[in-house]
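J.: Below: a set of structures, written as structure tokens.
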Structure 1
């Protein structure tokens, strides 16, 4: 996870694209926005700022939104649109998986998958002898 905010109201983003700052500031995923000039995803910027007091992450995100709007003339609008999704559900036949037995080692790992710019683009879930009962 990328960290932009630090104690004492400090903000630092090094060699970061505006596309990534936009995603962080608005809490959206790459698949949730479209449009903008190509340089939004290619040109990199260093942003160093200090807020008055000890600003929270949410306050820093609002300040970053203001920066994007004022310095880069970001204009956006929100809309809903239909998209394909994956749904995991039980089929007609019972699952052929067996529950972990007493003493068996089990684990659940969520592994971030990164792109060439080391930005997380998806997650891979690896479950070994893990029960979803009670989740």
Structure 2
């Protein structure tokens, strides 16, 4: 979300420069995402930056207004870039879409954390349940 509303970002411009930690959540304001996953990155953002991370980004298949409101609610400030993948285009393109219709969520993203260096994926860990391999502490151990 930009100062004047939603802005379109290019993947290469956003994720292709420097060291980037991209983590995905199934949905903004959902319990595990709001109580564990995002708060861990908010608290650990300084530690990630100290290990050479230039950009920390959170992505979800939600609209930009929801991601903006969730970021404000969670106090991310300028530490974490909140990315909206409104129709799941990015999520589907990388093969990490997940049908959560059984939980009333529709198609969403799998929960994962990816470390990129100049646009090249160095590590990708996908959680199968809970917040384990995609947590900030797990990412810090891999850096």
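A short reminder: the numbers here are calculations on the coordinates, not readings from a lab. Keep in mind that what you see is a predicted model, and the values were worked out from it rather than measured. Cβ atoms are built from the backbone, for glycine too; each structure is taken alone.
J.: Using distance in nm of label points 7 Å out along Cα→Cβ at positions 92 and 124 for the comparison, can you identify which of 1, 2 gives the largest number?
T.: 1
J.: Further question: Who wins on distance in nm of label points 7 Å out along Cα→Cβ at positions 28 and 100 among 1, 2, i.e. which is largest?
T.: For this comparison of distance in nm of label points 7 Å out along Cα→Cβ at positions 28 and 100, the top structure is 1.
J.: Let me ask something else about it. For distance in nm of label points 7 Å out along Cα→Cβ at positions 20 and 108, which of 1, 2 scores largest?
T.: Once distance in nm of label points 7 Å out along Cα→Cβ at positions 20 and 108 is tallied for 1, 2, the winner is 1.
J.: Of the structures labelled 1, 2, which one yields 3.8 when distance in nm of label points 7 Å out along Cα→Cβ at positions 4 and 52 is computed from its coordinates?
T.: The structure behind it is 2.
J.: Follow-up. 1, 2: which one has relative contact order in percent (Cα under 8 Å, 6 or more apart), as calculated, at 30?
T.: Among 1, 2, the structure yielding 30 for relative contact order in percent (Cα under 8 Å, 6 or more apart) is 2.
J.: Ok, one more. Out of 1, 2, choose the structure whose coordinates give helix-only ellipticity at 222 nm (-39500 (n - 2.57) for each DSSP H run of 4 or more, over all residues; to 500) equal to -6000 when calculated.
T.: Working through the options, I get structure 1.
J.: Matching task: 38, 37, 28 is the computed value of Cα extents along the principal axes in Å. Pick the structure from 1, 2.
T.: Label of the originating structure: 2.
J.: Taking distance in nm of label points 7 Å out along Cα→Cβ at positions 12 and 44 as the quantity of interest, name the structure among 1, 2 where it is greatest.
T.: The maximum falls on structure 2.
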